[in-house]
Structure I
Amino acid sequence: MSRRFTKTVKLQGIVVGEYLGSDDYKEDIQAAREFLHKKGLWKKPSLPQTIYGHASAFAYVADQTYRELQRRTPDKPIVAAPFVVNAAFSVELFLKTLHAVNGQTRRGHKLVPLFDALSDAHRAELVAGAQEFAPAHGEKAGNVDFRALLMMLNDSFRKWRYIYEEEHSGPIHFQQTILVMETCHAVCKRTVFPSATKS
C-alpha cells in the first residue's frame, strides 16, 4: 500500500496549492491532475507545446553541459559529445515543433531535411532570428547562413552518440551550435506561445 503525504503543486514555477500525494508515481500524477482540475488550472498541452517542452529540456541540458565544458578541470571527463548530442536533438525537436504547429508530423534526425520541409514563413523566421542573435555568438549579423549551420549539425545526433565508431565526425563549432539552439528556441517560443512573448 502506498504512503500518503501532503505535496506542493507548482504551475509554471508558481505554487498554486497542496494535495494529498503518494509515493506511487501513477497515483501521485493522478492526484495532482485531480487537484488542478478542481482548481480549474488543468489544461492539456497541445502537441506543439509538448514537443517544445521536450526540446527546451534538451537545450537546457546542452547549455549546462557547455558550461561544464568551460570550467572543466583535468580530472573531469570531456563532455563535448553529450553537448553535441543534446544540442542537435533539441534543434531537431524545435524544428518538429514548427511542423506540428502546421499540423504535420515529421520523422528522422537529419536537420537539413526538417528545415527544408518547413513553410516559407517558418524558414524565414529562423533565418532572421539567426541574424538577430549572431553578434552574441561572435558572428556578424547579416552574414549568418542558417542552413549551412544546420548542415554542420545535420547528422550529429546519430554520429556523436557513437563518436568512437567514427573516423572523422566533421567539425562542430560550439558557439555556432548555441546560436542555432537559441534561434530555434526563440522562434518556437514566439510561435507556440504568442501571447506570452508580446511586449
Structure II
Amino acid sequence: MAYDNLLKSVEESAEARERELLQKAEEQADAIRAEARKRADEIQQATIRDAERSVAIERNKQLYLAKGDIKEKSLRGREKVFLSAFREAEVRLSGLRQDKQYPAIFERLAQETVSAMGTNPFVLHVDKRDLELCRTTLTAMGVRCEVIPDIECAGGLVAASPDGLIQIANTVESRIGRIREHKRLSIFKILSGG
C-alpha cells in the first residue's frame, strides 16, 4: 500500500506540476497576446498618425502649388495690362506731331536736353520730320550746334558728344521707357489692388 500511496502521490504531484506549468504557460501566452495586441494598437496608431501627417503634407504642398499658380497667373495678367497700357500710350503719342502743342513740347524737350549737355560741345540728332522745327527752336534759344536728321521717333531729340560717348535721349520713346521702369512698381501695386 505504501507503494501505491507513493505512486499516487507522485502522480498527483506530477498532475499538480502539469497544471501549474499549463497555467503558467497560459498566463504567459495571455501576456504575450496582450503585449502583441498592445504593440499592434501602437503600430496601428503610429501608422494612422503617419498617414495623417502624409495627407497633411500633401494637402499643404498642393495648396502651396495652387497658390503659386494663382500668383503666377495674376502676375502674368498684371504684366499684360501693364504692357497694354504702355502700348496704348505709344500709339496715342505716335501722332504727337499733329498736335498743335507739339512745337511747345519740342521746345521744352530741347531746353532740357541742351541744359543737360551743359557747356560741352554737342550734336543733336532728330527725326527728319522735326528738322525745321529743331532749327527754329535752336535759333529762338540762341543755341548753335550741328543738327543731324538721322533718327526715327514719335517726337523729341537726342543730344550726343561729338565722339558719341555721351548721349542724352529725350524722345517720346525714351521717356515712355523711363516712365515704364520708374513707375513699374507703383503701377503694379495699383493693379494688385494696393
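A short reminder: the numbers here are calculations on the coordinates, not readings from a lab. On a predicted model such as this, the values are computed, not experimentally measured, just so you know. Cβ atoms are built from the backbone, for glycine too; each structure is taken alone.
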With FRET efficiency 1/(1 + (r/R0)^6) of positions 106 and 130 (r between Cβ atoms, R0 = 25 Å, to 0.05) computed for every candidate in I, II, 0.75 is reproduced by structure I
Calculated from one of I, II, Cα extents along the principal axes in Å reads 155, 33, 25, and the structure in question is II
The value -26000 for helix-only ellipticity at 222 nm (-39500 (n - 2.57) for each DSSP H run of 4 or more, over all residues; to 500), derived from one of I, II, belongs to structure II
The highest value of distance in nm of label points 7 Å out along Cα→Cβ at positions 58 and 98 among the shown structures I, II is in II
Matching 4.5 (distance in nm of label points 7 Å out along Cα→Cβ at positions 34 and 186, computed) against labels I, II points to structure I
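Just checking, which of I, II has the largest value of Rg/Rh (Cα atoms, Kirkwood Rh), for residues 26-121 alone?
On the way: I: 1.13; II: 1.71.
Comparing I, II, the top value of Rg/Rh (Cα atoms, Kirkwood Rh), for residues 26-121 alone belongs to II.
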